[in-house]
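Following are the structures in question.
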Structure 1
Amino acid sequence: MQLEHHWLGQGVDYQEGLEKQQAIVQQILDGTSGNQMLSLEHAPVYTIGRTRDQTSLGENTAMLPHPVVEINRGGQATYHGPGQLTGYPILNLQPLGRDLHAYIRAIEEALIITCAEYDVPAGRRDGLTGVWVENRKLASIGVGVRRWISMHGFAINITKESLTGFLSITPCGIAGVSMTSVESECGREVSVEVFAERCSLHLTDTLAALEKAE
């Protein structure tokens, strides 16, 4: 499976990123574009899936330090901001068997493999989506689908700066969860852009393996 990677840079407004995703989804549906992955660092923002239970945002969202956006993905509240890689794989899931569970596992696997290149022993936790280092959460995953074209994707904390925004919410609705970053775990500076490029290559491989399995 081919996956064209685009680095959009830092400080990308959330709405701008969403509109880019929506445009590519339509292009794939129209047959004018292939599968793509957008990588970026958002301007600070909280997002939450369309759910009645929004307690993960706290009791008073007006007191949060950054704006809140409700979006068409699964999951509770999370934070996006500087130092965090947000990845949006936008692709046709039909060749992958229209299996959202397997698709999410492929994203997790690509992130785990990339972390290993930085000597970070990332992995999974039973019953929980995302990527972890022991009991510390490193990456969150939330996927949306329109006519089997994927939207949204993953967010992985790269620099220590990326952790500050989580202090005001209950990340992913998991009480007592401790968030971590790649830099915190490997003890050295890490480029978000370089990590994004490596991750896109590994995601291409894990998706290709999933497609072959189908």
Structure 2
Amino acid sequence: MSFYDYANLTGNDAMQYLRAAGVTLYITLMSLLIGTILGVVLGLIRCSKNKVISILPLILIEPLRNSPLVTQLFLIFYGLPIIGGIMLDPFPAAILALSLNTAAFMAVLVHNSVSAIPQGQWEAGLALGHSRGSTFIHVISRQALRLLVPQAITLYISQLQCSSLVALIGIMDLTKLGQNLALRTLKPFLIYGIVFLIYYVISSPLSRLAKSLEKKLSFHY
């Protein structure tokens, strides 16, 4: 008996797994791209010396960091049509929810990375004749990146895993496909084992990259 016969799977099911993995990667990559850009902007605003300006991003960051992603997804997909008459298809709704959630956590990572650089580095840059902006670009940002990159990759892995929640609004990602195939084949352990393996294959290299970069980029003041 072949594996396909045992699992009640067909060749078309294998293609469905590939397509579902593509959907998962597409939603994840798009939301990470948008979320990273927005998060960096919010994080840099948080670094402002003006206390009023630095507090403004918290209006967005704190609610997103301290509430479940699934509730954010439902508020965007089901709530916006009721509140503002804005109806989004599942894909845009999923990308928007994941992007905002990513941005909130990325903003904190950016702010913490910049704040971790000793004040003496700023003073050294200014003493060399750099403006504050030039000091940030040429001195602070390079050191902050060494702290930020490994943490950002860890965040990306987490968001890849959280992307499985988009199945709740009907998107045929890996998790949703697993649900459908488990119901059809009546072999949930096997089906979800395959889903687990695909997620592992995608995220494991990123995890190793994060650990490697953390070792290579680590430094002490």
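Bear in mind these aren't lab numbers, they're just calculated from the coordinates by the rules spelled out. All values derive from a computational prediction rather than experimental measurement. Cβ atoms are built from the backbone, for glycine too; each structure is taken alone.
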One of 1, 2 was used to calculate semi-axes √(5λ) of the Cα gyration tensor in Å, for residues 17-56 alone, yielding 27, 15, 7; that structure is 1
If FRET efficiency 1/(1 + (r/R0)^6) of positions 113 and 185 (r between Cβ atoms, R0 = 25 Å, to 0.05) is calculated for 1, 2, the one returning 0.95 is structure 1
Computing semi-axes √(5λ) of the Cα gyration tensor in Å for each of 1, 2, the value 25, 20, 16 comes from structure 1
From the coordinates of one of 1, 2, helix-only ellipticity at 222 nm (-39500 (n - 2.57) for each DSSP H run of 4 or more, over all residues; to 500) came out at -24500; that one is structure 2
Highest-scoring structure on FRET efficiency 1/(1 + (r/R0)^6) of positions 33 and 169 (r between Cβ atoms, R0 = 35 Å, to 0.05) (candidates 1, 2) is 2
